[in-house]
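Below: a set of structures, written as structure tokens.
What follows is calculated from the coordinates using simple rules that are stated; it is not laboratory data. Predicted model only: the values in this text are computed from it and were never measured. Cβ atoms are built from the backbone, for glycine too; each structure is taken alone.
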Structure 1
Amino acid sequence: MFSEVGKIMLFAGLALAAFGLLITIASKAGATNWLSWFGNLPLDLRIEKENFHLYFPLGSMVLISLALNLLIYVFNKLFR
């Protein structure tokens with residue numbers, strides 16, 4: 001049991017490190033706006049009035065949820 005958890009943690013850590021490296025390389029290459037679309041998806045609600053600001057990132061949350069569900073599905077297929 002512990003060896004499976006260790007494999008999952010190792011893979012998740014490597015994936016996180018790779019993503020961090022990708023962000024670092026992209027920001028040093030001058031591509032600072034490559035994630036500017038995130039948070040501006042069609043279902044992201046933004047209401048700004050004089051004394052009231054509301055931001056509800058529904059589209060971004062749906063996208064993150066789909067990505068995490070796909071990642072969990074792949075982990076279950078690989079480590080079963």
Structure 2
Amino acid sequence: MGIEVRLFAAAREAAGCERIDLELAPGARVRDAEARLIEAVPALKSVLARSRFAINRIVVHGDEELRAGDELAVLPPVGGG
């Protein structure tokens with residue numbers, strides 16, 4: 001099944017792009033997508049370790065199941081003051 005991964009802030013900088021299309025097995029979970037992202041773009045490993053994820057704009061945990069056509073957003077921590 002195909003999903004679209006949207007990258008923001010530090011994740012976008014590490015990957016050098018704003019989105020990545022992933023093919024995952026049916027029943028895949030967010031943690032599976034995270035592992036595939038690290039395989040595809042090793043520079044994302046440290047950013048993903050500190051990031052949250054959202055499926056279709058709803059923040060979720062790593063064990064949430066993905067469905068074909070979902071948008072998975074990588075939400076790195078934001079700093080500032």
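Couple of notes before you dig in:
- Each of structures 1, 2 was scored by distance in nm of label points 7 Å out along Cα→Cβ at positions 26 and 42; the highest score is held by 2.
- Cα extents along the principal axes in Å derived as 56, 30, 19 - corresponding label from 1, 2: 1
- helix-only ellipticity at 222 nm (-39500 (n - 2.57) for each DSSP H run of 4 or more, over all residues; to 500) from the coordinates reads -21000; which among 1, 2: 1
- Structure (1, 2) behind the derived value 23 of relative contact order in percent (Cα under 8 Å, 6 or more apart): 1
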